[in-house]
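S.K.: Right after this note come the structures.
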Structure 1
Amino acid sequence: MKRVTIIFALLVVPFVLFAGGQGEGSGEQSRETPEEEITLDVWSWRGEDVEEYKRIFDVFEEANPGITVDFRTIKNTEYNTVLATALEGDQGPDVMQLRAYGGLQRYIDFLMPLDDVVPELENFPNSSIASASGRKDGKIYGVPFANQALGIYYNKRIFEENGVAPPSTWSEFIDLLDTLKSNGVTPLANGGQAAWMLEIMFGTIAPNFYGGNDFYEAVVAGETTFTDERFINALERMYNLRDYMPNGFMGMDFATMQANFFTEQAAMYIGGSFEAAFFQQQNPDLDIGVFPAPRPEGTNTNYIGVWADGSYGVNRSTPHEEAALKLIQFMASKEFGDMFTNMLAQISPIPGVEADPSKVPVLSKFISFLDEYETTPYIMLVGFRWDQPTGSVVLQNALQGMMQGDMSPQEVAETVHTELASWYEPFQN
C-alpha cells in the first residue's frame, strides 16, 4: 500500500540525510531486478494535494504490480532548499516536483534528460516545454504538470443583489467598483502583505495596458525597458485600485484575503486558476463566476496572463531507473492528465485533456479563457527569473512600496529596470 508522508520544515533536512543514505534514494544502491518489490520516492511541495495524488498513484500501482509510490510533501517555502541539499549529497527522491523556468536551472546537473525516453513530450505545447528545459543546453528535464491562468473571481449573488454585471472595459470596471463601494460592499478582497499576490494582481490587469505580447517580446529582447510609458501606465491602473481594497489591506495576509472572498466579505478577488478548487472546497454553496481583466476603452483584446507551473523530473542517480521512467511516462499520459485536472482542479498541459464542468466548474471557465482570449506570458516568472535578484522579487517589493503609498508608479518602473540591469545583459547595452 502506498505511503503518504508530510515532512515538516524543521525536521526535514536530518530526515532527508538519513533516509537518503538508507533508503531507495541513495545512488550507492544496486539497480533493481524484476523480482524486487520497488518503492519509488516522489517529492512534492503540494501538501494540499496528498489525497488526490494517492488516488492517482493507486491507478499506476494497479497497472504496475511490484511498484509502490511513496509520495512525500515538504513545506513549500522550504522545498527548494531541502531538495537541493539532498541532491547535492547524491541522495533525494527518485522522482521530484520541479519549479519552472529559472527555478529549474539549479537542479539540472542532478536530473535525467527526458527528450529520448518520454516520447509523449513531443506533443506538449512549446510554451510548457520551455518551462521544463535547460536554458543553456535546451534539453527537457521535466514533464510539465500544470498551467495557470489569471482572472477576476466574483460573487454572483452579490452582483445580482447590487444590479451589476461583469465588465468588459476598464471604465465599466471602475463604475462597477464605485457602485459596490457606494452600496457598502467591499469591492476587492485582495491584500498587500503577501507580496507575491501583488505580482499576481499586477499580472492579471497589467498586460491589457502595457500591450501583452508586443511589450513582452520587446522588453525581453532589450528593445525597450521597464521604464516604458506603457509599463508605467499599467502600474498606475493598479495603484488606482487601492481605494477599492479592504481597510488595512497592506496588513492582510494571503489566507485572510482568500477568506474575505469565500466568506462573502468582498465581491471580487483578483487571482489565479490555482485557487479555483480551494474556493469551492471552502464554501461549496458559493456561486462563483470569473471574468477576464477588463481591457482599455477603444481596444478589442483581453489578455490572459499564463505560465507553466512546474514539472516532474527523474533523479539521475536513482537506483530504480526503469520503474522511475515508467512513472514519469505515466505522468505524461492523457490518463494522468484527466485525473490531474478533474481531481486537483488544475489545468493540465497534456494534449487532449478536458475538464468536466460538473466536477470543476470554475476551472472550466478559466480553461475556456485560453480559447476565447489572447494569452500572454506572466512576465517576470517567464522572462526574468533567471538570475538574482529575480524580476519577481524586485517587482513584488516595489509593488508593496507603491500600494502603501511610499513609491510612485514611475519610481517602481525605474527600480525594476535598475535592479534587473545588474544582470540582464540586454538592459546593459
Structure 2
Amino acid sequence: MDGLEHISPWPRRTIAAALVNSAISTVVDGHPFVHHLAGKLNTIGVDIAHIVDFIVVPSEHFHHEWTSAGFARQVCIDELAFACPDAQLPSVLVCPKSATYKLYIRVESIEAFLSANNLQNVDIHGSLEADLRFSDELIPGSACYLVQRNGTRGYSVVSSSDSYAAAVDTVRDVYATRPRTGDDLADTRGAQQAFIKAETLVGTGRAVDEFFSAEREYWMSRNTAGRWQKSRQDTVGIGWSNHDHHTYRSSREGFQGLIQLFLRMGFVLRERFYAGADAGWGAQILEHPVSRVVIFADVDITADELNTDFGITALPPSESLGTIGLWCGLHGGAIGLAGMHHLEAEFLCTAVRDAFIQDGGRVMNPFTDIEVLWQAFTAPETWSVSSERLDTLVRDGLLDPTNAEMFRISGAPGSHLEILQRWDGFKGFNKTGISDIIAKTDPRTLSH
C-alpha cells in the first residue's frame, strides 16, 4: 500500500509510466541532439518527460500491456490515439507507418524554441496563430518534433486565416486590459464578459487557452520567483509548457460566481478538498477537457459546510476570516486585482529549489514529500496593502487593529511559485500537506 487512499482518489500508474519512460528513453538515448536537449532541460530543473505531449509508437510495439496499464482509445479523435485518463502522462499515437518511436515536445511557441536552440531550416506546419502546429523533425534522425497546442486536443493541423489571426490578437488585448478592480463579484463578471467576447471570436478551446496565458502573465508581473523560472525556461524556448495547475483564492461571497465562470468555460468539476472540521478552508479542483488547464480554487468554509457541494453552493458571508478570506480581504480576489495565489509547474524539484536558493531566493519547507509527489512554495512576495482595505477590515471587525497596523507598515504575503514533482503518472494532491501549508501561509502567521 502506498497510502494514496488517504490523500487522493487518483491511482498510481507505475506500469503505464514505465512504458512511457521506456519509449522516451529510447528516443533520448538514440540521438545526440535529443540527449543534449534532455540535459539542457535538466539544468533548468525540467525533465523532458514533463513536456512530452505525445509519443508515436509503431504498431508492432503497441501491445496489450499498454491498454492493460490504463491506456484507452481517445474518443472523437480520427487517429489511433490512446491516453491514460486517470494519470498525468503523454498520450500515444499508434502508427503503422512508423518503424521507430517519435517524441513530440510541447512548447508555447515553436519559433521561440527553434531560436533558443539555434535550429534552422525546420519546416513548421500550421500558420502562426493556428490552434495546432507541428514542426518537422528537428534534426534528421532525431525522432524529435515540436507541437504547439492552443486550445485543442486533436492531431490534425488546420491553418488559420488572416482574420482568425487578427481575432486572436483582439482576444489577447481583451484579456490583458480587462478591469481588475479588487471587487470579487465585479471582477468575475468582467472576466466572464471578456471570455464570452473571446469565445465568439476564436471558439471555446482557444478562448480558454488564451485566458490562462494572460493569467500567467499577470501573475508573473507580481511574482519574482515566477519571472526567475520563466526566464530560465525561455533559454530553452519551452515557455510555461510544463504548467501543472493554477490556484485561485476567492471570498466566500464570490466563490459561487467564480466556479460558475469556470464551468461556463467548459471546465468539469473534479475532486473537492477539505482537510477536516478544524481546517477552515476547502478547495474545488476543476479540469478542462481540451486546454489541459487544471484549477485549484480555494475558499474559507466552516465545519458544518464540509459535506455540502461548496463548489456550486452559495456561501454566506462569515463573521470572521480564515486564511483564504483574509488574503482576499487584503489583496482582492485572485480573479481580479491580486492575480493567482500561485502557479505550479512540473519540475525536478530539488534542482529548482536549490538553484533558486543559490540565486538568493527562499523556499518554504516542502508540504508534501511522498513517493509520488513533492511540493513546496517559494517564500511569498510581500505586497503593500491599501489603507482603505485595512480600515474596512478593521471597521467590520474582521481584522485586529494591531495586525492591520503591521500590514500597513510592512505589507502582507502575496503570491508564490509552487515547485512540484510527480512520479508514476500521479495526478492528485495531498490533503493533509495542503492544509498544513494553508495555515503556514496565513498573513497573520507569516508576518510574525
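Read-outs throughout are calculated quantities, based only on the coordinates presented, and are distinct from any laboratory measurement. Being a predicted model, the structure only gives us computed values, none of them experimental. Cβ atoms are built from the backbone, for glycine too; each structure is taken alone.
S.K.: Identify the structure, out of 1, 2, from whose coordinates distance in nm of label points 7 Å out along Cα→Cβ at positions 54 and 350 was calculated to give 3.6.
M.R.: 2
S.K.: With relative contact order in percent (Cα under 8 Å, 6 or more apart) computed per structure, which member of 1, 2 shows the largest figure?
M.R.: 1
S.K.: Just checking, which of 1, 2 has the largest value of distance in nm of label points 7 Å out along Cα→Cβ at positions 110 and 246?
M.R.: 1
S.K.: Supply the structure label, taken from 1, 2, corresponding to FRET efficiency 1/(1 + (r/R0)^6) of positions 158 and 398 (r between Cβ atoms, R0 = 25 Å, to 0.05) with the calculated value 0.20.
M.R.: The structure behind it is 1.
S.K.: Follow-up. Looking at structures 1, 2, which one was distance in nm of label points 7 Å out along Cα→Cβ at positions 38 and 366 calculated from, given that it came out as 3.3?
M.R.: 1
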